[in-house]
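Following are the structures in question.
Each reported figure results from applying straightforward, stated rules to the coordinates on display, with no laboratory input. These figures come from a predicted structure and were not determined experimentally. Cβ atoms are built from the backbone, for glycine too; each structure is taken alone.
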Structure P
Amino acid sequence: MTIQTTDRAANWAARYSDRMSRVRASEIRELLKLLDQPDILSFAGGIPDPGLFPAEQIQAGYDAILGDAALSRQALQYSVSEGYLPLRQWIAERMTRDGMPCEPHNIMLTAGSQQALDLIGKLFVSPDDTVVVARPTYLGALQAFNGYQPAYRDLPEGALADPASADLPHGALGYFVPDFANPTGVSLTLEEREGVLALAERLDWALVEDAAYRELRFQGEPAPTLLGLDIAQSDGIDNARTLFLGTLSKTLSPALRIGWVCGPKAVIEKLVLLKQGADLHVSTINQMVAHRAVSEGYDQHLHRLRGAYGAKARVMLAALERVMPEGVTWSRPEGGMFVWIDLPEGVDGAALLARAIEEERVAFVPGAPFYAEVQKANAIRLSYSLPTDAQIEEGVARIARLIRKVMAEAK
């Protein structure tokens with residue numbers, strides 16, 4: 001018997017759930033494929049510099065664990081969904097020192113903080129529920145929430161300065177990156193953080209604080225976290241409305257896939273149930289290796305990262321100041337991995353990218369995908385974390401040259 005296969009792909013498509021209509025490929029993940037082309041200078045991915053990975057320390061951790069009969073049996077076995085207790089204890093102690101008093105039972109380890117976003121979407125977002133986000137916001141958060149079919153609202157300009165009058169819905173989920181936000185590199189001031197909490201209190205929001213870049217401050221003084229302010233106002237973490245997402249991907253290694261979510265115990269217990277259904281638990285041996293790595297000289301390692309990324313940021317900002325044409329503006333981050341560039345009206349970031357790859361062999365991320373509700377086309381994101389100083393200067397010069405050409409053609 002011959003099986004007809006010509007319509008099989010269409011038959012699969014007819015069976016997909018409604019939520020798949022909201023799922024799109026990541027612009028950034030697609031651009032990362034360009035890294036395989038050696039002549040492309042890429043500012044696209046927010047990728048840590050592999051030269052800064054503590055590879056020897058991680059290797060020593062694996063060797064020590066696998067070389068010990070008792071530890072290796074534990075490391076290679078299934079584990080609890082909440083995560084490796086010694087690592088959760090270390091995280092709780094560190095967060096407490098950062099003004100967020102909590103206990104290990106307030107923490108669940110995840111496969112990077114990206115998984116935490118997905119599980120939070122699954123727990124809190126039903127079709128047409130409102131998710132309020134900054135304008136622009138982290139593309140990965142939009143991807144994580146999209147599968148649960150939310151209705152997005154951009155945070156209106158001025159809402160944090162005047163939270164009592166902001167026209168926004170009750171009962172929403174609010175997502176914010178207060179420190180060195182992806183994509184802009186901009187941080188919320190203390191007053192703006194207090195405005196977020198005032199909005200959440202007035203409108204009964206649950207808040208998600210994505211702190212992926214908080215540890216990478218290379219300039220200025222840190223502000224308290226949303227969760228820390230919330231705990232102080234709420235008399236304890238179990239009364240708070242904020243979930244804090246942390247990760248070791250930007251500081252230790254993304255390959256270990258170690259992130260965490262911290263919040264009220266009642267919420268963590270529900271997330272644990274969802275984690276069990278998703279993948280049971282994070283790799284046990286990776287959790288144990290990560291714990292060894294952060295327990296020995298982690299602050300010195302962070303000092304090295306901050307120095308390296310701060311130096312690269314200064315090179316990029318100086319290059320932008322030197323070569324960009326009038327009418328182009330950019331953010332000036334004090335930490336993290338990104339600079340956000342606002343282009344003159346009429347210069348489309350996606351069209352600029354296509355020409356940049358073809359004519360200048362340089363890549364970046366167009367700004368439009370970072371907008372949830374109303375897109376803005378005349379912006380791009382540059383990451384300075386991976387390229388060398390010389391590549392940063394050359395790449396910025398190429399982009400500036402192309403922008404000048406596009407602006408001249410538009411006249």
Structure Q
Amino acid sequence: MKDSLRVSNRVSRIKKSAIHEMTRLSKEVEDVAFLSWAKPTSGAPEHIREAAVSAIKDGLVDGYSQTSGLLELREEIVKKLKRDNNIDANPSQLMVTVGAVEGLSAAVMASIDPGDEVILPSPTYSTHIRQVVIASGKPVFVPTIEEEGFMLDVEGIKDAITPRTRAIIYCSPSNPTGTVFPEEQLRKLAEIALENNLVVITDEAYEYFTFDGQKHFSIASIPEMKNNVISCFTFTKSYAMTGWRIGYLHADEEIIPQVTKAHIPFAICAPVVSQYAALAALKGPQDCIAEFRSHYLAARNLMCERLDKLSSVFEYQRPGGSYLMFPKILLEDGRNDSRSFCIKLLKEAKVSTTPGVAFGPTGEGHLRMSFCVPEEIINKAFDRMEAYFGVK
């Protein structure tokens with residue numbers, strides 16, 4: 001008898017990505033209105049592309065960079081962190097990564113041992129859950145407060161800490177809910193981390209996309225958190241560079257060498273051509289970010305207006321940031337099985353969304369919709385849903 005396939009327990013425990021499954025299924029349906037992937041449909045600004053082409057023509061991209069990334073790029077990141085995040089940094093505290101995702105993975109690997117517990121707010125970005133599991137850690141989910149816009153339950157986080165707790169991971173603005181965790185809450189979270197000597201790992205991918213007067217706050221700007229925070233950022237969202245796979249990580253000089261040990265077997269270094277593109281992004285005009293934000297705000301408002309007409313089907317919290325929202329499904333067949341609901345919506349209404357079950361225990365009964373798409377796609381999707389659900 002043929003031996004069974006040998007797969008590690010930590011990998012076999014990871015569920016198939018609902019985001020990528022919906023993408024795959026969407027390719028089987030003609031003329032899909034696609035709201036399931038957090039990928040901007042706009043391309044990177046022209047000056048970024050031109051910088052990459054020039055670097056290629058000049059023969060600058062064929063070898064490895066330093067493991068930590070191009071020095072000139074890290075020097076520009078230092079300026080950005082001070083200007084936009086109130087974080088005092090130097091190049092030795094930075095590592096250029098393959099998007100924020102690789103930086104987050106390296107941070108988790110450097111922070112926990114097998115069996116250690118990592119606290120995540122729920123719902124949370126599905127990749128964060130996988131990063132803990134693949135490091136043989138135990139995800140501990142603390143529900144956010146949905147009726148308050150999916151805000152952190154700070155007391156719940158405090159109560160969830162055990163002797164095995166090593167880290168807290170959060171994303172703000174949040175994927176999937178779009179919640180912007182306020183400075184007051186994050187300062188309380190910092191106090192908890194310091195009291196219990198925990199590492200806080202942040203995903204700040206959507207830092208520039210906040211609305212309605214809400215402001216992004218970086219917990220690393222708190223001086224006392226110097227030795228207790230690893231902050232991960234990305235160019236992929238800010239400059240519509242998802243395919244370039246380029247981000248960066250900030251931590252104290254004592255932490256960076258340990259994270260580097262995980263970074264090298266994952267990546268060696270970030271793609272050099274993308275590093276030159278990122279350098280152009282930081283040194284070039286920044287009005288593209290404001291233009292993206294303006295588009296996302298208009299698209300968010302449109303999606304909210306269209307959701308209001310489907311109030312018998314969905315209930316939602318207006319997102320204060322990102323380009324995502326996370327409506328609750330009110331229909332009986334979606335409350336306990338968001339995956340089947342989303343697949344049925346795709347096949348019968350030709351609208352692609354992401355099932356909420358992918359984002360932690362309290363994600364079930366919801367679905368994620370992305371509004372980083374042209375407004376005509378939003379209107380097409382909601383026209384179809386209104387017809388499908390019989391709403392006039």
Problem set entry | Of the structures P, Q, the one that 50, 40, 33 was derived from, the read-out being Cα extents along the principal axes in Å, for residues 138-297 alone | P
For this session: For the read-out percent of Cα pairs over 39 Å apart, a value of 21 was computed from one structure; give its label from P, Q.
Result: P
For this session: Can you spot which of P, Q the value 180 was calculated from, given it is volume of the Cα convex hull per residue in Å³, for residues 242-377 alone?
Result: Q
Exercise. Out of P, Q, which structure matches 0.70 when FRET efficiency 1/(1 + (r/R0)^6) of positions 154 and 346 (r between Cβ atoms, R0 = 25 Å, to 0.05) is calculated?
Worked result: P
